[in-house]
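Read-outs: derived from the displayed coordinates by stated rules, not from any lab. All figures in this text were calculated on a predicted structure; none of them were measured in a lab. Cβ atoms are built from the backbone, for glycine too; each structure is taken alone.
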Structure 1
Amino acid sequence: MAYVSFGGEFETAGFIADLLARGKKLVLPRVERGSRALRLFAVTNPEQQLEAGVWGILQPRADLCQEVPSPEIAFVLVPGVAFTARCERLGYGGGFYDRFIRGLTHRPALVAAAFSLQILPALPVSESDQSVDCVVVENAEYRRNG
């Protein structure tokens, strides 16, 4: 599972293109604003199967993509505003990924790709905030368990 980047986020277009070129199953989230949830969809052709969603972020068209149950997900590329070396994560404030991760019946690999300037000494985290397993930046990799 990945996400389509926007704004100043780590650019995911190359990652997505590489997954598809290697024949991997690409799953992207669709934000359901009313239920404040993420629905997961398999995407085979991003140029044809994506549309602008909440906040203008490209997301799968539910009418053109097959929904994927979360137990099929083995890897999640997780977005974030900031992280710590302990892999704590600060999201954009909607709690979509925190709720998604808490609701998983199994824990896939949770990895964030970020820029080194996004690694901070501490973040204002609460019990509901979900950490990732690994944060990869330009010149380093941080793992939650050391």
Structure 2
Amino acid sequence: MDLKRSRLAIAFYFVALEKLLQQRERLSVKIGRIADLIAANANLLPDEERLGHLRRLNELVAGPPGFTDSIRRVLKDHRARAVTAIAVRDLLGEAGFDLGSYNNPLASIHTILKRLAERGEVETSGASGEVRYRWKQS
């Protein structure tokens, strides 16, 4: 009887968690868009005023997302096509993610992509030994 109750509770909490994670993703996208709008408009202001707004924005948003979250975002933004790890690296650079602090960013990207695939967040495909990754449609 306790096992049945525990299994039901686990199923219930997984559903609740998935809903919360979806809400978090929607909020993260909205936060990113609004932050981009603030930064774009601040760039039109005089230097001192612009810097003040950008400083405040940075304090509110608490800096850039982590490496894994940035890879997730790139994959989600380009979900229409499957991309290689090299393409992910290039897309991260285009998105403004600073890869300069990584000794071997491509190795890290490969590792993160493999983990995302193991977790079922991305789909893999490939031909000629070239693995491509695509964000899994939910």
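Among candidates 1, 2, the computation of semi-axes √(5λ) of the Cα gyration tensor in Å that gave 32, 25, 13 used structure 2.
Of the structures labelled 1, 2, which one yields 14.4 when mean count of other Cβ atoms within 10 Å over residues 41-48 is computed from its coordinates? Label of the source structure: 1. Comparing FRET efficiency 1/(1 + (r/R0)^6) of positions 17 and 121 (r between Cβ atoms, R0 = 25 Å, to 0.05) across structures 1, 2, the highest value is found for 2. Given -22500 as the derived value for helix-only ellipticity at 222 nm (-39500 (n - 2.57) for each DSSP H run of 4 or more, over all residues; to 500), which of the supplied structures 1, 2 does it correspond to? It traces back to 2. In terms of volume of the Cα convex hull per residue in Å³, for residues 9-72 alone, the structure with the greatest value among 1, 2 is 1.
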